[in-house]
Structure I
Amino acid sequence: MLPGAPHLVRNGAGTLTLDGLALADLAREFGSPLYVYSQQAMLDALAPYQRALAGRRHQICYAMKANSNLAVLQTFARAGCGLDIVSGGELLRAQAAGVPGEHIVFSGVGKTPAEMRAALQYGVRCFNVESLPELDTLSAEAVAQGRRAPVSLRVNPDVDAGTHPYISTGLRDNKFGVPHDAARAAYRHAASLPGLEVVGIDCHIGSQITQIAPYLDALDRLLDLVEALADDGIPLHHIDVGGGLGIRYADEDPPAADALIAQLLQRLDARGHGQRELLMEPGRSLVGNAGVLLTQVQVLKPGPSKNFCIVDAAMNDLVRPAMYEAWMAIEACQARPGPATTWDVVGPVCESGDWIGRERALAVQPGDVLAVLSAGAYGMAMASNYNTRPRAAEVLIVGGQPQLVREREQVAQLFAGERLLA
């Protein structure tokens, strides 16, 4: 079964389809490289979160850093989600998508005073604060506006989520959050500041997590603090357990969202905190398997030790393999008869690190379209213009129809803001 099934299917004619549409046809219509997403796959991924939380006080805030296309943000907002943002730019995207401030939480380790001011003016629901200096700066900005900023401290619980070191965020050595053993004093400091209103507690332990146990360990450490803070006269109204639930790229077997939530709720109830509002910030698990990157084969270059399949997508379009050595499935959009050859699928960028997949068995010819699967998260969101390459177009399939939701960049746009010497 392909990652992304049942929306991603190879039909009886050997044609790879997404929501019933032939992907090779979309590449011919809209060009390549091309990101294609299924709106229904996103909503289907959201459904178990919503079912599991039905009847409980909660807010699901989609972590928009995973995929921040405006149409994707609209999709989740219309389905009842808020947003988790990490920059002033993402705040502007949220506003452009029509998401009200009361449905936005502002995370991130390096918020600037200007970003804080903009978020205060927009009335975001909560600032997830990550350091004592940030508390002081935010309080001063709020006082200057005659406001009180709602805050939650992101606590670093020192829990190992068992994931790639670049996407681990809950260990003592990570840059994120307030250390668990310093959090109680930090909360007392926050409660003393005139511009702050302490409303919650937050943690995020990593990304692409495939086990439930780390979440429960982190939650227990949060609840220990919640109880200690109650003794200090600092009641907390919500508990934010972050996101990070993994998806299947190859043979991973992450827990279902509703199974994870059932155990989190059980732990909250067992410790007497079932009345508190629960916030969650899923990202990859909502969009990762809802998207593919389409790319056309340009050159087949056999060699003495390696065979190279050179395609028109590159590390600027999809950086995960180069950055994380991430494995992502690659499928020919139209199956060919005959034996497959082992290829390294690489792009045209002038870097040896510009590869999409290594040692892939593919029966392909120049002009064929390949699909890189599970590309809905951290694909287009991390794309760049390295080698003066325009970023790809994006298509969202809505109700069985493809909609262009981002135009392909033109080269002239890339240097429009530059100036020649006098």
Structure II
Amino acid sequence: MAQSAHNPQHAVVLSKVYLLIDCNNFFVSCERLFRPDLLKRPVLVLSNNDGCVIARSPEVKALGIKMGTPVFEIKDLLVRYRVVCFSSNFNLYLDISNRIMRLLESMVAEVLVYSVDEAFVVLRKVTPQEAFSQACRLKKAVERTIGIPVSIGVATSKTLAKIASHQAKTRPELQGVYALFDPAEQIHILHQLPVGEIWGIGRRLSEKLQALHINSAAQLYTADATALKQRFSITLWRTIQELRGNDEIKELPPEHQQHSIMWSRSFRDKLHTKEDLSSALCNFAAKAAQRLRELKLYTRLVTISIRTSYFTQDKQYHAALSVSFDYPTSDSRIILSAVTQLLSRIYRPGFAYAKAGIVLSDLTTTRTHQNDLFVPSLSRNDLLRSDNLMTLLDELNTRSGAKVFFGAQGKAPQQTSAGSDKRLLSPEYTTNFKEVPDLF
């Protein structure tokens, strides 16, 4: 790496430095890991029902294909430019992510996993040059050991590290690592960054700030932090301090990885009966519950929705309904039971249903909750039995290759047309012995 830490005072020892490791085009990179023939070809990954784009290679981005674009709108482009498409293979992506995080944890003392493709590394009492050198070392290790390309941003706050990582990813001359220590350079980059693209600034807050003529990150940087704190929240005050290089986000929010889990599908063949809809929704719920457990989270609210097609002359119907659980849970049995009860309340016969989905929300990392005087609490043994059963279920389905499912799911999930439509699914190279690549 030819780049330096961009700070003339390389000997200054900083009390704390953050490195944000961001995997480049992570889902696509995981697919290319076992298909080196695709390294220069346009590649995209599709949603669970192969309905829309959720990950793109740089070659696909150059074609102007946006995230979330429905596949039917770009069929001609896919054929013309020989774009390689994959169904989302979350078992593979999660396993590769775990390998990357374990590698980082073996090399540095403090790793804060932020998402499936991002992690913060904390360095203490280092010079800017030492921090930059460590970032280069971690980049090489991940790329050589795991094979996934990464970009790394280095700064004295998490928010600046996020901004630096974006620079490292989008500016080829930086070779994937960028240290943002120089104050003048920070201001220059913040002037180019719209306020709505700052980590933690949502759409509504962005609109309110723009109404105050705060349009860029640099304008937020120079704003009266105390006044904005009183007008909005302590969170915005912390963001301003972070833009100034101060470490104010002491730890990541406990639910930073996921605020909700949604499983939704459009059906190739319309569903006309309550039984078919119930099977589809229960399959979605089972998958969502498994994902919940993978993230070590619990849900307190489940929502289901059903609707007919918007593009039909037939009579239309749409409905959604939610229910709260008495206590946080990740037990598939409880979630599936709630789904079937909700469906009984909103289902209407005589319609051709084109789409259904479930959302698990109000997520938490613990089962801690406010007890209800009129609801009996589960005993420790009840919770232990639930956890053991769900662990066994997940082990059988993800590691042994078995297909164990609930009767409410109807047919075996891989046989039902209402389940996942993954005709372009790649093998589970790292999680299924039967699909380990044969190199000879």
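Quick check: 21, 52, 26, 1 is what I get for P(r) over Cα pairs in 20 Å bins from 0, in percent, calculated from one of I, II. Which structure matches? Can you show the working numbers first?
Working: I: 26, 53, 20, 1; II: 21, 52, 26, 1.
Of the options listed, only II reproduces it.
Give the label, chosen from I, II, of the structure having the highest value of distance in nm of label points 7 Å out along Cα→Cβ at positions 18 and 50.
Working: I: 2.2; II: 4.1.
Greatest value across I, II: structure II.
44, 22, 19 is what came out when Cα extents along the principal axes in Å, for residues 274-345 alone was calculated for one structure; which of I, II is it?
Details: I: 64, 28, 19; II: 44, 22, 19.
Attributed to the structure labelled II.
Taking distance in nm of label points 7 Å out along Cα→Cβ at positions 186 and 298 for each of I, II, which is largest?
Working: I: 4.6; II: 4.0.
Biggest value here belongs to I.
Which structure, out of I, II, was helix-only ellipticity at 222 nm (-39500 (n - 2.57) for each DSSP H run of 4 or more, over all residues; to 500) derived from, given a value of -11500? Could the numbers behind the result be given before it?
Values: I: -8500; II: -11500.
The read-out comes from structure II.
Quick check for you: by distance in nm of label points 7 Å out along Cα→Cβ at positions 138 and 282, which of I, II is greatest? Display every interim value, and only then the final one.
Details: I: 2.6; II: 4.5.
Going through I, II one by one, distance in nm of label points 7 Å out along Cα→Cβ at positions 138 and 282 peaks for structure II.
Say we calculate relative contact order in percent (Cα under 8 Å, 6 or more apart) for every structure; which of I, II gives the highest result?
That would be structure I.
Every number here is computed from the coordinates shown, using simple stated rules; none is lab data. Just so it is clear, the structure is predicted and the values come from calculations on it, not from any experiment. Cβ atoms are built from the backbone, for glycine too; each structure is taken alone.
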